[in-house]
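Before anything else, here is the set of structures, which you'll find just below.
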Structure I
Amino acid sequence: MMRLRPYQASDAEEIVKWIADERAMRKWSAHWYERFPVTADDMNALYERMTAHVHPEILTAVDADGITGHLILRMTDAEKRIVRAGFVIVSDRKRGRGCGKQLMELAVRYASEILCAETVSLGVFENNLPALKCYQSAGFRVVETDEPEYFEAFGEKWKCLQMERRKCAE
């Protein structure tokens, strides 16, 4: 059974192993890291900088096999009703087995029960079909935005889809 616990700096050693190549890194983190490969020190330094400004909930998913997933949650509105999920990743040995869906369901429950949020939102590149399908299976829906967001990588323009799951308690 998977559960969430607070991230520990030592978790980074395992998590960065799941980032297979630079394309995967960009799909996971867009512009947040300057270079590939991402090291545990890079990850911890980024989270330290983030914590000083946005106070995210940095979480690690664990099960009987150890660390299986990771994500951050942060409030995005003054009323603290919308939580933004990011840096969502699942161990490569667990992919394709419903673990990503389970991770997102745990994140929604955490956002609802612990953070008292009404909505969880996230962004996913439309060329990241496994992640898109995972989020949809966990109840997230694509929402239209006035101005689509694009990210340039490898000479390509990647469209970022905005997704959300409303009324987390339901």
Structure II
Amino acid sequence: MNPFKRSYSASQLSVIRFLKRIRLFEQLSDDELALFIPYMYLRNYSENEVVFFRKDPSHALYIVKNGRVNLSIDIDDKMESLKTLSPYDSFGDNSLLDNTYRMYNAVVSSETADIYVIPQVNIFDIMSGSAIIKAKIMTSLSQRYNDLATNLFSAYRNSFGFFDLSQAYDPIEINKSNN
């Protein structure tokens, strides 16, 4: 046994095990994950309660502990469901980037949901204190965004003609359509 190895309480170990199952944190060591524990606020939500709306500032990362959260995008007066999240799913990932806004709505779809909230300011503090942690998290975020882009292109190929994919590469068009 290493006498210099940090020991954790049972509750801390439980949270560390939980975080290891989250894609954004899976590359982090126990000691690195432990840095996030003091900033993880467990919030209880009720069915149909809004976690955030599209266009809200991205000030926190969310992780579903239990329950379900529906991600949707509003188009005119309709809501189109993007995905239903379950335990161990994180959302609001763009809070890892400075000065971003939510791209979709997040609403609790189960009777109740327990969701960890990690404020952006705390994530930034941890990442500014460790280039290694920042690199690991940003690599995971990049992999996640790559998967999303791959899925987007696959969906576009399967439904060719429903929208102009070039708009994804022209920020002027994107800004016009978001207003």
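From which structure (I, II) was distance in nm of label points 7 Å out along Cα→Cβ at positions 33 and 89 calculated, if the value obtained is 0.5? This value belongs to structure I.
When mean count of other Cβ atoms within 10 Å over residues 49-56 is calculated for each of structures I, II, structure II gives the greatest result.
Each of I, II could give helix-only ellipticity at 222 nm (-39500 (n - 2.57) for each DSSP H run of 4 or more, over all residues; to 500), but the derived value -11000 comes from II. Structures compared: I, II; top value of distance in nm of label points 7 Å out along Cα→Cβ at positions 113 and 145, i.e. the largest, recorded for I.
Can you rank I, II by relative contact order in percent (Cα under 8 Å, 6 or more apart) and just name the one with the largest value? Mind showing how you got there, number by number?
Numbers: I: 19; II: 25.
When relative contact order in percent (Cα under 8 Å, 6 or more apart) is calculated for I, II, structure II comes out on top.
Which structure, out of I, II, was P(r) over Cα pairs in 10 Å bins from 0, in percent calculated from, if the result is 10, 40, 41, 10, 0? For P(r) over Cα pairs in 10 Å bins from 0, in percent, the value 10, 40, 41, 10, 0 is produced by structure I.
No lab work stands behind these numbers, since they all come straight from the coordinates. Since the model is a prediction, treat every value here as computed from it, not as a measurement. Cβ atoms are built from the backbone, for glycine too; each structure is taken alone.
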